[in-house]
Structure I
Amino acid sequence: MIIEADLNHLEDLAPLFDSYRVFYKQDSDLERGKAFLKSRIENNESIIYMFYKDGKAVGFTQLYPKYSSARLIKNWILNDLYVDENYRREGIAKQLINKAVSFSNDQEAEFIQLETQNSNSNAQLLYHKMNFQIQDSDQEFILFKRFL
């Protein structure tokens, strides 16, 4: 089940967010991460979707708005995507991405973009399967974009 996170979900979300950050080689800091998420939610600065399986939070995605003054449009950056390693390969990431794409469509965005580590071949394979295309790459990261 996918839900949009609010302040009531911080206790479930914070450990997933911390694991996500550790995956990207950041030091674990549960309380600081929780404060960061709380601020994003309170200030309406991001949209966070969480995936619950059997009553347990096992994945999330966080989207940030992106604006273009010249084109007068708002698009979305799928900035964070994480699924607990015990629940991977069950289609959860795909469902979270589909939710993010659906939300972006509802917001009349022209595209949604994301970035992943160059070494994260599993994620890259999924993004290709979901019609994201490489826009740019360097030694560390690959930028993907999907037009809606």
Structure II
Amino acid sequence: MVREELRTGAESHPALRVALDLDWLKIERLDTIPELTGFYEWVKRLGSGERNLGEASVFAATELLGAIAVSDDQDAVRVGRKFGLKVHGTLWLLSLACRDGKLTEVNVGNLIDALRESGMRLPCSGSEYSGWARSKSNDRSTCG
């Protein structure tokens, strides 16, 4: 479902095409009866409609694998958490990479600005990231 959303979105946002060719992305198939049932449950929980099919497939796979979902659809995040799913947004993922020393605050800021430039809605700009991260963290610093 997510790959199809990327293909469709790439028509108006060509930068998305890059994500379709990333070799480190793993495709989880949902094709057994229990997997399809889980997907169907998430479709119902999130509300039927094409807009939520990608989130429903990610949430179903996350639940089956005991993983953490990443979604920036705040309504979907609320629903996922309501049903006990571990779900966070893109800035959480970038902050985690920053705290683990894989990115610097400057790297994260540049990524945020690039994502926002591509049309992604995020709660802060790259230059606002440090303040945003500190407001979400008990730590005094966001990286290192």
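Each reported figure results from applying straightforward, stated rules to the coordinates on display, with no laboratory input. All figures in this text were calculated on a predicted structure; none of them were measured in a lab. Cβ atoms are built from the backbone, for glycine too; each structure is taken alone.
When Cα extents along the principal axes in Å is calculated, the result is 39, 33, 29; to which of the structures I, II does this value belong?
I
From I, II, which structure was distance in nm of label points 7 Å out along Cα→Cβ at positions 10 and 58 = 2.7 calculated on?
Going through each structure in turn, the value belongs to I.
To which of I, II does the computed value -11000 (helix-only ellipticity at 222 nm (-39500 (n - 2.57) for each DSSP H run of 4 or more, over all residues; to 500)) belong?
I
Identify which of structures I, II gives the largest calculated value of FRET efficiency 1/(1 + (r/R0)^6) of positions 50 and 74 (r between Cβ atoms, R0 = 25 Å, to 0.05).
When FRET efficiency 1/(1 + (r/R0)^6) of positions 50 and 74 (r between Cβ atoms, R0 = 25 Å, to 0.05) is calculated for I, II, structure II comes out on top.
Here distance in nm of label points 7 Å out along Cα→Cβ at positions 42 and 122 was calculated and came to 2.3; which of the structures I, II was it taken from?
Derived from the structure labelled II.
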